[in-house]
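The structures come next, written out as structure tokens.
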Structure 1
Amino acid sequence: MDQIESLKLVHTQYQAIRKEVAKVIIGQDDILEALLIAFFSKGHAQLVGVPGLAKTMMIQSLADVMDLHFKRIQFTPDLMPSDITGTEVIEENRQSGKREFRFIKGPIFGNIILADEINRTPPKTQSALLEAMQEQQVTAAGTSYALEAPFFVLATQNPIEQEGTYPLPEAQLDRFMFQLNVGYPSAEE
């Protein structure tokens, strides 16, 4: 397939995705366009806006339309890095009777990851997600686990003025291709 045919295919898929998501989300055309640009460019995006603007529904709808494995991580003040990446547990091997470590994958192992209210958790936990975004892998107990492609992180963030938020440092904001400010729909919408 030559480059022109590839571009036509991407354009056709883009139009089909927009049409399907529009069945669920009214308006927010610019936001959806930017999300799809980030996805097709293998970037990540951050959605900023007050609660109740259907940010989560838009991301879930996008994953459903594209038939990708969706995972949602609700960021809270008590969330630990291993709650995102996964952890090792000790189990007894039934055949040998010996105890062994087994890695249990965390919710970061999906195609479209919703990091909901990322600025509600402390920086140490934020950095676990952001490291996976950059490295496309998770390391636990010296073993690296590759994240399946496509790997697309969409983070929602409440306005920084709200109580109980931890602003993302500039170095971490750099992991996102776009910061999209989600507003209220227009009266016509």
Structure 2
Amino acid sequence: MQWASAAGNQTPVIFHQAAGLWLLSLAIGRRLFGEAPWGSKIFPNLYLMFVAGTTYYRKSTAYKLAERIAREAIPHMLMPTPGSPERFQEALAGQLPSNFDKLTPTQQARLRQALPFASQRGLLKDEVAGLFGTINKRDYMVGMKDLLMELYDCPDYSDKETQAGVTIVENAALSILGVTTPAGLSTAVSDAD
């Protein structure tokens, strides 16, 4: 937090603190948990969204500093923005993308390194309202909202049937960090959301 507050000295400290907690949750995945009195395991995965007006709060500064640390220290723990619920499930299940053989050796190595943590990675979304807008307005994203809510509970096992067959996601602990404005969020979600 000291480093981030010095680098992003116009950003509220609470954004740096939240970004640090998100980085910690990403690094931990499912390797640490709290035992709830009702018999459930509580994992440290976080879904965080920095919502503030443009420019004044410098929310993107905290986001970009966290992204920089993640990309330098644990790049294999980051996953691409989902293009569809089916492809997202496949990535969480550890299935390599269909264009894997066309990627650079460095990119292929990163994806191979991610396989043991496939469902415990993090998603960074600079304009997260766009993702919400897509979920609510595009037919090919039907089911994404339900999938994200299901994953927040860190299920030990989840299976879904897709056009490609059954996709099995095990030991999930997805963490999401996003940034948006109140105006962007208001156009992307409804009162029902």
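Rule-based calculations on the coordinates, nothing more; no lab input. What you are looking at is a predicted structure, and each value in this text was computed from that prediction instead of being measured. Cβ atoms are built from the backbone, for glycine too; each structure is taken alone.
Taking mean count of other Cβ atoms within 10 Å over residues 21-28 from the coordinates of each of 1, 2, which one would give 16.0?
Source structure for this number: 1.
Supply the structure label, taken from 1, 2, corresponding to Cα extents along the principal axes in Å with the calculated value 65, 51, 29. Write down the numbers at each step before the final one.
Values: 1: 65, 51, 29; 2: 49, 48, 36.
Source structure for this number: 1.
Thinking only about mean count of other Cβ atoms within 10 Å over residues 5-12, which of 1, 2 has the largest value?
Across 1, 2, mean count of other Cβ atoms within 10 Å over residues 5-12 peaks for 2.
On mean count of other Cβ atoms within 10 Å over residues 13-20, which of the structures labelled 1, 2 is highest?
Values: 1: 13.4; 2: 18.9.
Looking at the calculated values, the largest one is 2.
Assuming 16.1, 45 is Rg and Dmax of the Cα atoms in Å, for residues 37-100 alone as calculated from a single structure, say which of 1, 2 it is.
Matching structure: 2.
Supply the structure label, taken from 1, 2, corresponding to helix-only ellipticity at 222 nm (-39500 (n - 2.57) for each DSSP H run of 4 or more, over all residues; to 500) with the calculated value -10500.
The read-out was computed on structure 1.
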